[in-house]
Structure formats: structure tokens, C-alpha cells
Structure I
Amino acid sequence: MKKRIEELEMALQNCEIRIEYLEANESRNNEQLHYFQNQVRSRDNIMGEAVVQIREVADHI
């Protein structure tokens, strides 16, 4: 019985370590998501400005 308790305690400890690892990954993934979302927004703004400039040039031609 004592051995089984030790096995269960070890399994519990392993699960707790795995949860900590997954939570850290989730945090990192969320940071990356926000970074990439900002990159897309910046790209969209640059593309929008480029379209406006192209239209202005086209209007003058």
C-alpha cells in the first residue's frame, strides 16, 4: 500500500510539473500571438498607405 501511495504521489508531482510547463507555453504563445497580430496590423497600415499613394500618382497621370 505504501508503495502505491508513493507511485501516486510521483504521478501527481509529474502532472503538476506538466501543468506548469503547459501554462508557461500558453503564456509564451499568447505573447507571440499578440506580436504577430501587431505585425499584421502594421502591414495592413503600410499597404493602405501604399494604395493611397498609388491612387494619388494614378490621378496625376
Structure II
Amino acid sequence: MTKHQKQSLLLAVLAVICFIGVGISVGERSALMAGVFFIAAIFIIGFGFMLKSKRRKNGTL
């Protein structure tokens, strides 16, 4: 497994953990925490897409 694959896997796992956090927060009726986890997931996914774009541009993907 290359360095780039490990980074991508880590970002994917973090995004899944954030979505699990959203589900738990909704179950606990905590809208604030659900919002925080949802926004964190959006940022993590966006960061992953940004990295992928840079790697394609550099030819390292």
C-alpha cells in the first residue's frame, strides 16, 4: 500500500466516523453536534477531493 493510498484510506475512515457521529447525535437529539459532525465530514471529503485533484495534476496518481 502506497503513501497516497494510506492517506486516502485515512480520510475515508475519518469521513465515515463523522457520519456515524451524525447518526449518534441525531439519536441523542443533539442538533448542534450533528451539525458539527456533518460539517467536519464535508470538509474531510472536500480535502480528499482536493488532494486527488492535485495528485492528478502532478501525475502522481
Structure III
Amino acid sequence: MARCRLCTSNDDQAVIEHLAKAMWDSRQGEFEVATPWDAAGPTWQWKFREMAVAARQALRVD
């Protein structure tokens, strides 16, 4: 059974990075040439990390 990374991780930065990359990858099907996360550039990576933080906050019950 898969574990919930959001619920079980003690490393918030790793969760944010994982979520940002997953969200980036999910959008790449819309483009003729997909850009890997590592080549996204600092601006796009920063923006997607911000969205990942917002998503994590929205899903957490603190």
C-alpha cells in the first residue's frame, strides 16, 4: 500500500520539490517539446515551488 508523502514526510522541502516537479511534468503534455524540470530555469522552478507550497497548505489540516 502506498503511503501519503504529505502525511508521513518530515522533510517539507523535499515534499515541495516533489510536488513542484510533478505539477511541472503534468503540464508538459501541452507543448510540442517537453522541457524537463531540471531545464525549466530558476523562474519557472520558483513559480512552481510557490504553487506547491500553496497546494500543501491547502491540503494540510493544521
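FYI, it's all coordinate maths here, none of it is from the lab. Treat the numbers as computed from the prediction; the structure is a model and nothing was measured. Cβ atoms are built from the backbone, for glycine too; each structure is taken alone.
Overview of results
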read-out	value
Highest-scoring label, criterion being distance in nm of label points 7 Å out along Cα→Cβ at positions 5 and 37, among I, II, III	I
Volume of the Cα convex hull per residue in Å³ - structure with the largest value, from I, II, III	III
Label whose coordinates, when distance in nm of label points 7 Å out along Cα→Cβ at positions 13 and 45 is calculated, return 2.0 (choices I, II, III)	II
Given -36500 for helix-only ellipticity at 222 nm (-39500 (n - 2.57) for each DSSP H run of 4 or more, over all residues; to 500), calculated: source structure among I, II, III	I
